[in-house]
Structure 1
Amino acid sequence: MPMATDDPSIHNACEFFRRIHPDQYPYDENRGRRRISSAAFKAYEASGDLGSVIAGLGLAPVAHCLGDYPDHGLASIRAGGARSYDQAIVRAPIEADATKGIRENPAHALMVGEKRRKKICKKLAEAATLVQAPPKWA
């Protein structure tokens, strides 16, 4: 699969928010606490939302990202952190389609790149910050 072209208009400090399924927040015996699983960043095209766009809309990240997913948690990684692991950050706004029940999301973006080699998905999970734990584990 060809690599997507990184969007240089997305600043390195911009947060890329990604929903975390409750199963992607396991208890780690070695650390004695829960952690974000590497599975949360495994997809070649990992879907998320750009913090700069969310802020520009005057919205709160948790409400924007988790509104339709109340059982999920939320993590963030800065665009520059993802880029340091050869990930492209690409805008992918979603247009509303009432016939399919899809709401408009101008903040939608993708983190694109191979994540399985060199355990990049693990490094991304370690670099990510937990914004809100899934309620099941809060």
Structure 2
Amino acid sequence: MAVCARRAVRRMAVTTGKGFTLVEVLVALAVLAIALAAVSRVTALTIDTSAALRGRTLALWVAQDRLVAYQMQRLWPAIASTDGETEYAGRRFVWREQVMGTPLPGMRRIVIEVRAAPGEEVLAELTGYVQQPGPPS
């Protein structure tokens, strides 16, 4: 009888093992692979968004520099449209300034658009105003 009892115990140990079956391991790996693919996609989107925001931020700084140049040098711009390019933080930007009159005769409106290259989308647009320089007081 002792031999039969040992065989029964061995069978129970084999059938009630604490490990995972091959199917369970494969399902777990499949779930893990799907989760890692989703994380990878989100990471790639985050990197793309970060690069786009960096480009837009630099373009806005280019536009602000152009406007501040008018304000600091106390220039009175002619009503016209001007195109140019600037290198900023190792990148090339193309800008267009449109100077327009305002209802106030001593004020000019300046709209500055900045792009990465001619014909591409506008990365930044800035509108500012300059006052006609008067005699120093």
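Some points to look at:
- Source structure (of 1, 2) for mean count of other Cβ atoms within 10 Å over residues 19-26, computed value 17.6: 1
- Taking FRET efficiency 1/(1 + (r/R0)^6) of positions 27 and 51 (r between Cβ atoms, R0 = 30 Å, to 0.05) as the criterion, the top-ranked structure out of 1, 2 is 1, with the highest value.
- Looking across 1, 2, the calculation of relative contact order in percent (Cα under 8 Å, 6 or more apart) that yields 35 traces back to 1.
- Structure responsible for 2.1, with distance in nm of label points 7 Å out along Cα→Cβ at positions 75 and 123 calculated and labels 1, 2 on offer: 2
- Value 0.35, calculated as FRET efficiency 1/(1 + (r/R0)^6) of positions 35 and 115 (r between Cβ atoms, R0 = 35 Å, to 0.05), assigned to which of 1, 2: 2
- Computed 1.6 for distance in nm of label points 7 Å out along Cα→Cβ at positions 43 and 59 - originating structure among 1, 2: 1
- Rg and Dmax of the Cα atoms in Å from the coordinates reads 34.0, 119; which among 1, 2: 2
- Source structure (of 1, 2) for helix-only ellipticity at 222 nm (-39500 (n - 2.57) for each DSSP H run of 4 or more, over all residues; to 500), computed value -4000: 1
Values quoted throughout were computed directly from the atomic coordinates according to the rules given, and no laboratory measurement underlies them. Just so it is clear, the structure is predicted and the values come from calculations on it, not from any experiment. Cβ atoms are built from the backbone, for glycine too; each structure is taken alone.
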